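Structures are listed in the sections that come next.
Derivation of every value follows stated rules applied to the coordinates shown; laboratory data play no part. Remember, it's a predicted structure, so these values are computed and weren't measured experimentally. Cβ atoms are built from the backbone, for glycine too; each structure is taken alone.
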Structure P
Amino acid sequence: MKSANCFLAVLVVLLPLYAAWDTPDNGNPLLPGYTADPSIIYDSISATFYIYSTSDGVWISYSADPQVAWSKDFINWTFRPLQLPSFWPKTQLWAPSAMRHPINGKFYLMYCTGSAVHIAWADSAYGPWNNAVANNGTLYNSGDLTGGSDWIDPQFFIDTTTVYFTFGQSSNMGIAKLKFDPNTFMVTFDGSDSRMTDGVKFKCRKLTGLSNNLEGSCMFRNADRYFITYSNSACQNYNVRYAVASSPVGPFTYINRIVVQRDNENNILGPGHNSILHYGIDWYICYHRQHYQYIDVKRQTCIDRITINGDNISTASQTQGGVWAGSGSLESLVAQSRSARKKDLAFGKTVLASSESDFKGGRSGN
């Protein structure tokens, strides 16, 4: 979520033989602006893609203006502010996760907020959002599950009609099961699940068999195998690894393969903290990476297709092209959407500006 073990950036200028990182025909970054920790969902009812993310502010100890980006064609994205409950924190909202409940049809949204986790429900993916815990409480606070870093990066996992979420950092990474009131849509922990054998205040299960797991866990299921991806390392060396089990509570087996990782040759820095999208017959990893050239840990949202063969996920899947190239369900949608777009007559033309910003030494009012 917000590891910041980096303080020095070194700029190396190369003459690339490949498409530059900012080539207009590149599909990554996917979204404009600086967004991180993306949680992507496709709502088949409205035929809409939604990406909830951390809005990067000053360094990574600050975030603001929580928004959701939505698109029907995966090309044209619109940002819309989230109408969160009024008493929620305003400037420390990290690592959201969202879902549409498989039974009651409501949308649910979780955020890390300081040292706790808030959860809300809404009729719409945009809100307005209602706090989903009785008495306007938090879902849980730091230390309520497996230890002091258990509030970091909770992410929903829907197994058919059962809703879990994974959470935590390093040895405190775990999974818990949620219960939803069918009338009020409020959320509590499901303490009746006998597999949830751990927990300080609420029932959960510590996940065993993981390795190189720092944060940003994301669980998904393919056939009868349960995969959990997670981020390792920090800053420009952020990367995504994974483990596999036959049950959502494990035990897991670490698979020594890196799904996305730093790629100096292609100017890709620090890809990590992901969510997984299953669209059509294909799988995709949505993640953030460092802005290139490196500035103040600004991060941008990207997406790439992955392939799964048994327990193996394709490695080094990070690209500059994203889903604007190649074959696949999303790639086909994007190709169709791009072919229908009108030609940009302004691109590449000389422009004149009547003013400039006073940010970092510039002049204003000219």
Structure Q
Amino acid sequence: MRKTEFMLLMAFALIVCNSPSGYSQPTKTDDHERAAQLREMKFGMFICWSFSTFSGQEWTPTTGKDASFFAATGCNTDQWCKVAKEAGMGYILFLTKHHDGFCLWDTRTTDKKVTNSPLGIDVLAKLRKSCDKYGIKLALYFSEGDWNWPGAVDGKGSKAGVSKNPDVKKAQLKELCTQYGPIEFFWMDHAVGDGGLSHKETNDWVESFQPNCFVGFNHGEPAGRLSLREMGKPGKLGDASTSVYNKDAESQYKGYLVAEFTYPILPKHKGGAMWFYSLPLHDQLCLPAEKIYEDYLGAVKFGNIFSLDVGPDYKGNLRDIDVKALKKVGKYIRGKEKFPENWEGKIKEDLQKK
């Protein structure tokens, strides 16, 4: 090989290695040191944006729907990251694929993906750039099962039928682990089964590409280093009262090094989704900043990480009411606004005045 050709190849290799799509595997960090790094993130934004944004339902059956069902007209990842930064958040947890199988990245495993939608862009790649721009770390949510796979019953959970396609599951996770830079942790949703790849195998597969990436499962077979508390609350590791779906694992499994808890910024309401953008009629519903800040303090106290779910709307923007609440949380965290005593009573008084 001539010297010029060699230099060009080396230059290309450097470009690939320094780009999200050419992520190179780092040296494994000591588990406890890595756990301390995750705990330091403290607070993050969970972004749920997919088919369910447009169905008005929490779960959206996939039959008869192609990529065009995802009808987003914009994708404001810079806004998501800017607001996260202003809220005192250290990371974004992004939904890459829900149970309907629609992928928010440019996968090679299915045509049901965002690059085939009217939006036509790789949202995860765009988010990666925005995260880097604002100094925000990135974690990923992934539905282990898929209603498009053999064994599944469309629109139903694993009790109705367990979806299995381990080769596709592995291929999708490999893409996510090797094309989008460092991933802090994976939030694995077991609602429609494990996809035919056990939780231990799933954990080991992810770690084979990113050894410093913690993996957690919201229920099912305990595995990995991360405890997930869906609709949970802050508390020390091993405290079963902090978890809704993972009580046995929380109290019995000894592999956890860090605990994460999550819930939506949307309070309970009739009709529509909670984890995704609901419906325009719910645009004035939002948890108070004070409730969120108290749970942030709990996360700090117990060394947890707190993922607050916020669903972008049809245009790919965060709701105004969510932005306002999150910015207020950031002011409390930075000490720029005094946290009110008896805030619950004050909110009730304000509501009565309205």
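Could you tell me which structure in P, Q was used to calculate relative contact order in percent (Cα under 8 Å, 6 or more apart) as 21?
Answer by label: Q.
Given a value of 14.6, 44 for Rg and Dmax of the Cα atoms in Å, for residues 86-213 alone, point me to the structure among P, Q it was derived from.
Working through the options, I get structure Q.
When distance in nm of label points 7 Å out along Cα→Cβ at positions 38 and 78 is computed for each of P, Q, which one produces 1.9?
Considering all the candidates, the number was obtained from P.
Work out which structure the value 1.9 belongs to, where distance in nm of label points 7 Å out along Cα→Cβ at positions 102 and 222 was derived from one of P, Q. Mind dumping the intermediate values first?
Details: P: 1.9; Q: 3.6.
Corresponding structure: P.
Supply the structure label, taken from P, Q, corresponding to distance in nm of label points 7 Å out along Cα→Cβ at positions 182 and 326 with the calculated value 4.2.
It traces back to P.
Given that helix-only ellipticity at 222 nm (-39500 (n - 2.57) for each DSSP H run of 4 or more, over all residues; to 500), derived from a single structure, equals -1000, which label among P, Q identifies that structure?
Considering all the candidates, the number was obtained from P.
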